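A.B. asks: Below you'll find the structures, each written out as structure tokens.
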Structure I
Amino acid sequence: MISLALMLFLAGLWAGTQNALAGGGSFVTLSALILAGMDPRAANVTSTLALFPGQVATGWAGRSMVTGTPTVSARALVIVSLIGGVLGAILLLETPVSVFARLVPWLVLFATAVYAWGSFRAAPKSDARPKPRWLVIVSQFFIAIYGGYFGGGIGFLMLAALTIAGLPVRSAGATKNVLASVMNASAVLIFAFSSDAHWLPAIIVGAGAMAGGLGGAWALRRMDEKILRAIVVVIGVCLTVGLFLRPI
């Protein structure tokens, strides 16, 4: 029991550090919670609950740089993210565990590909041409549904969508952090009442993640971000292969 708690705490510590430095901490916590014996859906729910406080802190810290796109206000993006997050969370809880277990390898594969693309492609540039209001709203709505349902690679999906919609990279980064915390807030409110929520592991992982976030802020200027991103991609690939070869 002690060794399991230590593993979960260290996973949270690593995930919190990883999120502060480069993102992708959910790969670590999802893997650890599955190894701890949870089915994939319960692991996903518990991981979302555990990492949420750190996401709120990150979003709050950068709130002064949050803006809307040229055609859609920040308030509208928040509302769309909230609705999409609720729908994604409900969809997850309505998905039978056996079906979600078969989906997880594909979701992890998709999230790993998105993460690798976002980590190693050329830095995104804002598009001077404003995108239609309906396109920005629809894009964010479906991204939010995915975020409430699974969420892996969600930061890079939003960063790409917001920069294409016309936001500078710095503002897009701060805005996507707030939108991620909003869509996960809606999911957390639903997951909190689910039987899939394992609160003791969530608290242990969450404590590690908060400590890791503080450590990550200190290490931000001292570590090579590309190495950290590469580690996340390796974890994602290994988890994907393992899930395909040994379905849960």
Structure II
Amino acid sequence: MHPIRLVVFDMAGTTVQDKKEVETCFAKACEYVGLNVSEERILALQGYSKVEVFKMLWEEKTGKDHPEYHENVIYSYDYFRLILEDHYRKNEVLPTEGCLEIFDFLRKNNIKIALTTGFYRIVTNIILEKLGWLDGLEYNYVNTSGRSVIDVSIASDEVPKGRPEPYMIQKAMKLMGISDPYEVINIGDTPSDLKSGVRAGCRLSLGVINGTHTRQQLTILRNDGLLDSLRDLKDIIINLGVLSEA
């Protein structure tokens, strides 16, 4: 029997309430630098590394061979970072419905908690600190102290590529001493979250529909279940019948 030893959660929209902060900040940055991007496309690109998104958008607009291509990418990304960091420093940050309950359930059942995110480390830490989840994380943002609410935090700028590639999940597994992805559940609220879990070979790659995407938007993608909220994860794990001894 393979117990579930690790659950990998996305942050914004999954464990952290999302009030379209990222979409709004990204739209402002695009408008400022002269990129015309629809709301629908911005939503579709949620969860992806924003520097990679800017590369794609500028390649579409000017081509990679344009003499100002790299400068435009860097300038756009830097401006996006500026307004995003300012937003999170000035505004309230709250956990999603059922998040703390499922964290408590996992802790009581000896299941590790990893947070992965399309954010880079500076913004990740602003959010974690406001939630009180940064306290207790030490070297490599691992809960070696035993005092943190979570066990490990992985940001997209700490791996070769962010989602939909599986590198953040794989790094979390390595830091938690887990080699078999069949002992891992991945959960998020965007297409890139689901894809990364599938590519990592996780036991389950689940979606929540109270974040940035609806059931209709996620149901067309490969997934192992769509949940109304994180509260539903408890029954899914219990029904697997693979809880390890605490």
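Nothing in this text is a laboratory measurement; each read-out follows from the coordinates by a stated rule. Predicted, not measured: the structure shown is a model, and the values here were computed from it. Cβ atoms are built from the backbone, for glycine too; each structure is taken alone.
A.B. asks: State the single structure among I, II that was used to calculate relative contact order in percent (Cα under 8 Å, 6 or more apart), giving 26.
C.D. replies: II
A.B. asks: When mean count of other Cβ atoms within 10 Å over residues 38-45 is calculated for each of the structures I, II, which structure yields the highest value?
C.D. replies: Ranking I, II on mean count of other Cβ atoms within 10 Å over residues 38-45, first place is I.
A.B. asks: For structures I, II, calculate Kirkwood radius over Cα pairs in Å, for residues 54-133 alone and state which one comes out highest.
C.D. replies: Top value of Kirkwood radius over Cα pairs in Å, for residues 54-133 alone goes to structure I.
A.B. asks: Follow-up. Determine which structure produced the value 16, 11, 7 for semi-axes √(5λ) of the Cα gyration tensor in Å, for residues 118-157 alone, calculated from the coordinates; the candidates are I, II.
C.D. replies: Going label by label, the one that fits is II.
A.B. asks: Have a look at I, II and say which one yields 1.00 for FRET efficiency 1/(1 + (r/R0)^6) of positions 102 and 230 (r between Cβ atoms, R0 = 30 Å, to 0.05), as calculated.
C.D. replies: Of the options listed, only II reproduces it.
A.B. asks: Oh, and also: As an exercise: Cα extents along the principal axes in Å, calculated from one structure in I, II, equals 59, 37, 30. Which structure is it?
C.D. replies: Answer for the origin of the read-out: II.
A.B. asks: Looking just at distance in nm of label points 7 Å out along Cα→Cβ at positions 14 and 62, which of the labels I, II belongs to the structure with the highest value?
C.D. replies: The maximum falls on structure II.
A.B. asks: Taking -13000 as the value of helix-only ellipticity at 222 nm (-39500 (n - 2.57) for each DSSP H run of 4 or more, over all residues; to 500) derived from one of the structures shown (I, II), identify that structure.
C.D. replies: Attributed to the structure labelled II.
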